[in-house]
Structure I
Amino acid sequence: MRRLGLMVTVLALAGCGALRDAFSAHPQVAGTAAGQTLSVERLAGLVGHAQRIPIRPDVLTGVANVYLDYAVFAAALGRGRDLHDSALAVAAEWPMVSQLKWERYHARLTAARGPLTPAQADSAFQEGTVRLFQHILVRVPQSAVPMVEQQKQKQAERLLLRAATQRGANFARLASQYSEDPGSKAGGGYLPAGPRGQYVPAFDSAAWTLPPGAMTAVVRTPFGFHIIRRPPLAEVRDSFRVDLERSRAVRLDSLFLDSLARERQLTVSSGAAARVREAVPQIVSAREDSRTLASYRGGAFRVKDLARWLLVLDPDDVRGIGAASEAQLTQFVKLLAQRDMLLQQADAAGVGLTPEDWQHVRAQHDSSVARLESTLGLTPELLKDSAATPAARVQLAMAHVDRYVDRAVTQGAVPFYPVPPFLAGALRQGEPWSLNQAGVARALEAAQAIRARDTTGRTAPPTGLKPAPGPPPVAPR
């Protein structure tokens with residue numbers, strides 16, 4: 001399973017000019033989708049009665065988005081749409097499809113470069129511009145008092161005495177047993193081969209003085225006390241070549257991207273950073289935004305393209321984007337534009353999915369559809385058996401949506417699972433879907449009133465005290 005950060009909560013406003021105009025005649029409508037209406041009263045009740053949910057504009061917008069996405073899904077089910085169609089699967093699994101295409105294209109690039117021979121790897125080891133180290137770490141917490149630090153240092157010095165008489169596999173066994181670096185402990189303390197400067201200065205300064213086979217004394221860094229060893233070539237010939245090949249691929253990939261940007265004259269627009277900050281809290285509406293963030297020969301990278309990538313990223317990472325500097329956001333736009341250009345290159349080169357790739361894509365898509373059907377307690381077969389017409393099936397499917405949203409949002413009685421954003425976006429194509437900002441604002445006020453009534457109307461919890469018998473006491477005169 002690839003880490004694609006696919007599941008994010010959609011908390012943004014979406015709009016369409018014609019629908020916004022129509023809303024002015026329907027002040028009690030919060031949103032519409034696929035012929036279904038979300039009323040202000042319904043949205044206010046969903047959130048207002050949910051004591052555990054804060055009443056904020058972004059929360060009501062998020063709940064409205066989830067409801068309308070489910071309405072589109074329910075309408076598709078009720079009308080008998082084939083939700084396992086190949087075109088829908090490709091659109092709904094865009095992140096996975098894009099990743100697979102890039103992997104296939106990258107394999108072609110790598111094959112054209114040719115493999116790194118054993119002789120070339122040995123020569124690179126002898127040259128020494130790329131080096132491989134292993135280490136044992138005795139971690140010292142940043143808040144450690146001097147006494148604790150002294151104890152940790154003595155522990156490291158005892159390990160150094162043992163390591164001084166042991167080499168190769170024995171050093172690796174010591175690292176596996178005693179090192180407190182979770183990233184290298186299981187692998188015998190081996191660190192990835194790389195150029196100078198990839199570790200903290202104190203580590204780098206000590207490690208790069210070592211000839212092959214030598215070991216440092218105890219080295220103090222912000223992480224704790226290290227014992228560092230540089231293995232000889234005979235011990236690490238195969239792993240060094242693998243690391244070198246990986247490092248070479250990263251460097252050549254970077255050069256390829258830079259050359260692509262130069263050849264196609266990639267230029268980031270002057271207002272790109274401000275537009276990125278605008279788009280981050282409004283991802284759904286940004287998917288309709290055609291303003292340019294970057295241009296290049298033969299195309300452009302627009303706000304709607306940015307929104308698609310934002311939906312792929314981890315939500316925690318997305319939340320931090322708005323706080324980035326203008327220079328960082330400009331670089332961010334450049335990198336994403338380059339990724340888009342890479343996918344275009346792959347398509348132009350005729351790169352497609354293998355049968356195995358298709359199997360993964362279909363399995364992922366089918367799993368998402370099955371989970372949604374299970375969440376709602378609906379299947380196409382059940383709808384056909386229970387209602388005679390498409391309209392009646394949509395109505396039945398919406399009844400299941402209403403029951404689920406009540407239980408998940410208002411009552412918190414079942415797990416909350418929104419329609420995955422790329423599937424929701426694909427199902428919306430050709431369907432009316434919009435939120436009325438004024439309606440959401442009215443729903444917010446109504447939800448606050450509901451919450452206030454619910455809170456005031458609740459009886460105080462019993463104290464366990466009982467009134468004393470007899471009349472109330474009278475103060476003495």
Structure II
Amino acid sequence: MSKLKVLLASSEVEPFAKTGGLADVAGSLPKAFHKIGDDVRVVMPKYKNIPQRYLESMEYVGYVYVDVGWRHQYCGIFKLDYNGVIVYFLDNEQYFGREGLYGYNDDGERFTFFSKAVLQMLPCIDFKPDILHCNDWQTGILSLILHAHYKHLDFYKDIKTVYTVHNLKYQGVFPKEMMELLNIDWEHFTVNGIEFYDKVNFLKAGLLYSDILTTVSPTYAEEIKTDFYGENLSETIKKRADSLYGIVNGIDMEGNDPANDSRLFRNYDSDNLDGKYDNKINLQQSLGLPTRNDIPLIGIISRMVPQKGFDLISFVLDDILRMDLQVVILGAGEQHYEHLFSNAAHHHPTKLSVNLKYDPVLAQRIYAGSDMFLMPSLFEPCGLSQLFSLRYGSIPIVRETGGLKDTIQPLNELTGQGNGFTFTRYNAHDMLFAIKEAVHVYHHRSIWQNLVKRGMNQDFSWSKSAYQYRDLYKKLKT
């Protein structure tokens with residue numbers, strides 16, 4: 001078939017701006033499409049904190065004006081060819097010339113502007129996409145705006161929308177006065193529209209008005225139809241069930257390759273694991289832990305929030321630290337977790353290292369230097385850390401939920417199949433049992449080494465996922 005034309009709209013894109021997995025997806029998926037030969041471009045806000053080297057390389061394209069309520073707002077359009085992928089940056093100093101990406105009182109207005117600007121800019125850049133691929137609450141309103149204001153125009157009438165929910169918990173809920181800024185007729189403010197407990201819900205708009213819906217794993221696509229995972233939108237999701245698909249995220253296999261990753265203490269691959277052991281020793285030394293290669297080192301890289309299972313870890317932390325092992329934690333979050341784990345590290349300096357920050361270099365060194373990687377999430381739409389850990393030979397211990405269930409299969413010692421250790425119930429002692437099982441297998445060196453090599457050789461690249469997305473795009477185009 002002819003080359004597909006897709007514009008992926010995202011509030012964050014790696015390597016320009018990132019707070020989480022959305023940026024990884026928006027940065028990696030278009031690269032996979034570029035290899036296939038399709039014309040997939042990206043659009044994001046032109047934030048103040050985009051690294052200077054990228055700002056200096058951008059090319060000015062033109063400008064448009066965007067109506068936000070009664071305001072007639074300027075929007076500058078810049079573009080950058082990044083590794084063969086065209087990325088557009090939408091500029092407005094009032095909305096995006098600030099520190100950070102989110103967390104402002106006018107976030108609803110900021111991303112209303114962004115969503116409207118994406119549509120308004122298309123004729124200006126002379127690019128008419130077959131598909132507009134929107135992501136998370138920040139662009140949830142875009143499909144509704146397209147239907148309400150643009151579908152009667154020849155240029156826009158054939159454009160279809162795909163909407164990906166990366167995490168249903170974050171929905172973009174704002175006071176109903178937002179309707180005035182959206183310039184949307186109040187007929188859409190109903191329980192069957194974007195009304196949500198007498199407020200406006202951007203994510204709900206994406207669910208209702210997009211042509212196809214996706215989530216970032218098949219299991220999560222099923223989970224969010226239930227009350228427990230549905231975040232008060234399960235009924236809306238069930239109404240759109242025939243248009244909902246789950247596609248597991250991939251990772252950038254080339255950018256995350258232990259054989260040539262410059263962030264590591266030493267490079268290695270699955271044929272020669274000596275370098276991995278060196279990374280472990282160097283990691284222990286750099287964090288002030290005793291250098292012991294005879295005990296397992298468990299890595300945790302995560303926001304310290306309930307979603308990530310820190311309640312479970314807290315409950316049995318003393319039991320874990322009584323075992324002959326070490327634990328390294330990297331991340332920050334809720335204060336009570338930070339205090340609890342910092343205090344535990346103070347009392348167990350030879351067993352626990354807690355690093356309350358975001359450090360991408362240390363993160364890679366933990367993936368490379370740890371033997372096991374713990375992810376006991378309450379819910380996990382997809383998760384990327386378990387894929388990074390496998391890539392670097394650190395065996396995941398996960399709860400069977402969302403993308404963790406889809407990507408990690410429990411080890412079967414009889415058949416030699418599986419790539420990690422799992423538990424089903426959200427229960428601290430079930431998690432502890434899985435950790436003990438992993439430690440037991442760790443001391444059977446031949447079994448463990450085969451498990452490590454098998455994980456490192458798995459293909460979690462974007463190529464498979466890209467073809468799945470392409471099938472959905474083609475379904476809309478025909």
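So if we calculate relative contact order in percent (Cα under 8 Å, 6 or more apart) for every structure here (I, II), which label has the highest result? Present the calculation step by step, with values, prior to reporting the outcome.
On the way: I: 32; II: 12.
Comparing I, II by relative contact order in percent (Cα under 8 Å, 6 or more apart), the maximum is at I.
With Rg/Rh (Cα atoms, Kirkwood Rh), for residues 67-138 alone as the yardstick, tell me which of I, II scores highest.
Details: I: 1.38; II: 0.96.
Going through I, II one by one, Rg/Rh (Cα atoms, Kirkwood Rh), for residues 67-138 alone peaks for structure I.
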Among I, II, structure where helix-only ellipticity at 222 nm (-39500 (n - 2.57) for each DSSP H run of 4 or more, over all residues; to 500) as derived comes to -10500: II
Which of I, II leads on distance in nm of label points 7 Å out along Cα→Cβ at positions 99 and 451, largest value: II
Among I, II, which structure scores highest (criterion: FRET efficiency 1/(1 + (r/R0)^6) of positions 267 and 283 (r between Cβ atoms, R0 = 30 Å, to 0.05)): II
Among I, II, which structure scores highest (criterion: Kirkwood radius over Cα pairs in Å): I
Value 67, 40, 31, calculated as Cα extents along the principal axes in Å, for residues 123-394 alone, assigned to which of I, II: II
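Where a number appears in this text, it was derived from the coordinates with a stated rule and is not lab data. Because the structure is a prediction, the values reported are computed rather than measured. Cβ atoms are built from the backbone, for glycine too; each structure is taken alone.
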